[in-house]
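What follows are several structures.
Each reported figure results from applying straightforward, stated rules to the coordinates on display, with no laboratory input. None of these values were measured; they are calculated from a predicted model.
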Structure P
Amino acid sequence: MKITKTRLKEIIKEEIEAKLLNEQVANVGEIILQGRAFFDRIIQFSKVADEDPTANAALEQIRDALSGDIEKESHGYVKLVIS
């Protein structure tokens, strides 16, 4: 059986994608825990931001650093809005 270079590249790409998908599924629990920890911190900062300039500055820094990148990388499907 003869395989063309193009077909071999497709097979390799499919295998890599399948492996990555399996790894991602296995890491969902870890991602959820990390996400909860992240949003818990955001909520803590938000609760005291009116009285604590440091917490307010942290929220602004997080928003400025992440919101544009998240929206751009997800092609507008995910937005981070901290108000």
Structure Q
Amino acid sequence: MAIFSKVTPVNPVAKHQAISEDAFSLFSATIDKLTDADSGIQADIDAAQAKIDAASNEKGALEVIRKRNSDLNAKISKFFGQ
């Protein structure tokens, strides 16, 4: 029968080498994606920290203004005997 004469034998080493290379490429792609994600996360952390720092500075400035206003209020009240 001539039907089976064209079947090439399977080389087990080549077969498993290809499977292994495919698996390693998937792991490598996953590692690359995780590294990219980490870079993006760090950028967001840095941006959030910058906002926190700015808000802390603003809060400090507002507290100074409030204290100054309170001190002036106390002096005015004392002056008018209240």
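Points worth noting:
- Each of P, Q could give log10 I(q)/I(0) by the Debye sum over Cα atoms at q = 0.12, 0.16 Å⁻¹, but the derived value -0.58, -0.80 comes from P.
- For -31500 (helix-only ellipticity at 222 nm (-39500 (n - 2.57) for each DSSP H run of 4 or more, over all residues; to 500), calculated) the corresponding structure among P, Q: Q
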